[in-house]
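Down below are the structures I want you to see.
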Structure 1
Amino acid sequence: MRTDALFLVFLFLTPLFAGCLATDEKVQSIQQQDPIVSEDIIEQEDLIVPEERIEFEVNFTFDLHRTAENPLRGFYTNYDWGEPVYDFPASLEFAYIPLSELMSGPSNYTFDTGLEPRLIAAEERAHQLILRPYIDYPNKASGLPAFLEDQVEMRSYSEHGGGMSPDYNNSQLRAALSSFIQAFGQAYDGDNRIAVIQLGLLGFWGEWHTWPHSEWFPSDEYLTEILDTYDQSFNQTLLQVRYPVANSPDLRIGFHDDSFAYSTIGDVEWHFHPRLVTSGADEHWKTSPVGGELRPEVQQSIFEVNSNPQHQNFSQCVEATHASMLLNYAAFSGGLNSTNETQNAENAALSLGYALHVSHANLSDNQLHLTIENRGIAPFYYPLSVRLTDSGNTTLTMELPLYISGQSYSPIIFDVSSLQLPSNESAWILSLDSEYILPNQEILFATAAESALIQVK
């Protein structure tokens, strides 16, 4: 796991002199040497220098821009829509996957051909995958598995480019979806190549609606069954669903707003954030991630200086929802029209998700106290630890709490008595680590890299 390094400065040494008095010349010579000395007793002719103590206290500078490619946050694109023409900073990518590519029979699953190539390709790009299985994607061939085609009634529609919607109440389809979710969890729960699974499967685009044919959509009872099966099958990997429906606010399942900055905030009851408030899920972001897609119609204009008034204020939408990650194809496809627009988009991406900052550190009596803050809008949702390593690779590890933005936390305290003392030649290394990111990814502190005794790589 690659790490991030942090530089602690302002060294204070307290040498204690005993025995014979040293000459001025010898004292000056000792003081000009490297100040880091960690020996029980140093005898030098007529000079005896007992153990030296290191004490320091430092405040650090916040630097958000070094975190542009941090995992599990920011903008991302779908490589099935085309290779990016602009190297926009990213740690994620997205894929819609038809259920027909993942399931070939009631208990036969084709993850090796339908999912594995996508995961391998994403990892080679140092990206984790956000994926959504679907059955019905308007204006595309049906994603219904072939073994169900003669068993499930299909309903034709002309809206959204047209398509065929399955009868979700069909018992064979219902059983197939349940078995698929369970097998999916058995195979991939906790797989660090996957950032988030969007539940999908139901509705147009897997968005959990069939508007304007609302009568086609399953009952709350059926939705609860799907939600519970996902929740029981995935205990580690993060999940998202389009809307706060049925019992979803009671589960460890986040939400994705696929019309972000278009119908996110405001007083309209069906807009994303008002629906969260009405369902009592507006605080759900503290434990489960919010994502989605920047509405395609506004992607090419929202970051212009004089932007199109059809969209909502991006910053206000982020503040209301605490979003961590958004699909934004235009940022990668060359759809941004100027250098200023690109810079605005990069700053907007930085405003998403977490921003862990070491604001203060002090060392005294073999106790290293670290004040870590989350200056971002949302937590890092997977288990996370901080590590302190000396030049001999002795490592101290501390599991971190789920840092909620805007809350105060007690300092992290390391007993460093077992570590070799740091020096300018052999610094301590402070880093962040998680089993839920890729080996070729790194989690950087949003802290300026200042050279000294403790380094953040």
Structure 2
Amino acid sequence: MEKREKFASRLGFILISVGCSIGLGDVWRFPYITGQYGGGLFVLTYLIFIVILGVPIMTMELAVGRASQKSIATSFNVLERKGQKWHWMGYAGVVGNYVLMMFYTTVAGWMLGYFFKFAFGRFEGADTQQVGTIFEEMIANPWEMALWMVITTIVCFGICSLGLQEGVEKITKVMMVMLFVLILVLAVRSMTLPNAGLGLKFYLLPDIDSIKKHGLWEMIYACMSQAFFSLSLGIGSIAIFGSYLNKDRSLLGESIEISVIDTLVSIIAGLIIFPACFSFNVDPGQGAGLVFVTLPNIFNSMVGGRIWGSLFFIFMCFAAYSTVIAVFENIIAFAMDLWGWSRKKAAYINMFLLIVLSLPCVLGFNVLKGFQPLGAGTNVLDLEDFIISYNLLPLGSLIYLLFCVSRYGWGFEKYLEETNTGKGVKMPRWLRGYLTWILPVIILLVLVQGYINFFSK
């Protein structure tokens, strides 16, 4: 068994945790739903739910990780009392991390592919229809899809194999700094485009009419779900970094900083997308259409579009890769905790395993496109995303919560002691009632309403 590694610096921990939290969905989904549900009012409500929903659950993941010094695979085994079954959550967490990477590596590969397409001039001279065709051609080609997925998997596991400090921490710090620089440069460029002010108005100013159109509850649920899912809580992806922490800082303060930076990136992403869309009079859209069709058309219409498109997709690549590296680190830790493997052995075996496990998602857009597991128009990616987003994340977060606050689990006093160890912001004891009785109800609302929304489409 290798000696458990520790972060070389607090900055490394913060940036890696932020990198894990920053997902591709934050970058393209957050701006769209902000504009859709009331602009500035949505942002304010979202920030409230980050504080009352996201931050407490993050402290619990970090506390369980730091107290046990283990990944989710064995952390509950260490902390639970004899005869308890909380460790079953470890199996779900392990499965969740694998399933997440079974489709996330494919989407991350798209970002890498589009960076090279822009860098080498693939979009130059292409009209609107041709830009859309480029994306369709890419996902229809299993060999190209597999190539970008394999490169992503090999590169990210290769980084993890170098060690926590020399690989994950050192390289992720560089990637995150570059990500922050790129997003600021792109935001400034977008806000200086003609008619950018219209996009900023749509994005940030409160719009009561849009709330009336969709309904107050729909807006509140959108805020809750975005705040919940944006931090990637529930399957131990954050807990692993708690296991690498020393006890010199309180966990509430660390959770607040991670959440603030993650939120700022999401908000700044909107400063790229909406001014650009309004400047060129195009529908912001959502999902893949926004990133792979709408924005490439916008970049194509700009002076120096090849450069700006390349910069945008390398930014998206950094955002995706930071998440992949963080989750791969978790997967490697599983093998090290469960079977005592060396880091390199765990990295190499899991690298080949994830390549194989990711192939169904790759083939789901072409060879296996006839397989529609959740109804007409769905594919393997939709199924894997459903397993994670609508099931394992909310249920996992609920279990972390109950484990930390219930006398039948780890217990509130032990959780509070671990969270408040070290200097920094302390978790107040008077929040016990909220954490025990109100927060579980909020998570259940997210779970149930998510099911209702999904199956009523």
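Here, each number is a calculation from the coordinates, and none is a lab measurement. What you are looking at is a predicted structure, and each value in this text was computed from that prediction instead of being measured. Cβ atoms are built from the backbone, for glycine too; each structure is taken alone.
When FRET efficiency 1/(1 + (r/R0)^6) of positions 153 and 345 (r between Cβ atoms, R0 = 35 Å, to 0.05) is computed for each of 1, 2, the one that comes out at 0.20 is 1. Of structures 1, 2, the largest value of FRET efficiency 1/(1 + (r/R0)^6) of positions 169 and 217 (r between Cβ atoms, R0 = 25 Å, to 0.05) belongs to 1. Looking at structures 1, 2, which one was relative contact order in percent (Cα under 8 Å, 6 or more apart) calculated from, given that it came out as 22? Here the read-out was taken from 1. Here helix-only ellipticity at 222 nm (-39500 (n - 2.57) for each DSSP H run of 4 or more, over all residues; to 500) was derived from just one of the structures 1, 2, and that gives -22500; the source is 2. Upon calculation of log10 I(q)/I(0) by the Debye sum over Cα atoms at q = 0.05, 0.06 Å⁻¹ from the atomic coordinates, which of the structures 1, 2 produces -0.17, -0.25? Derived from 2, not from the others.
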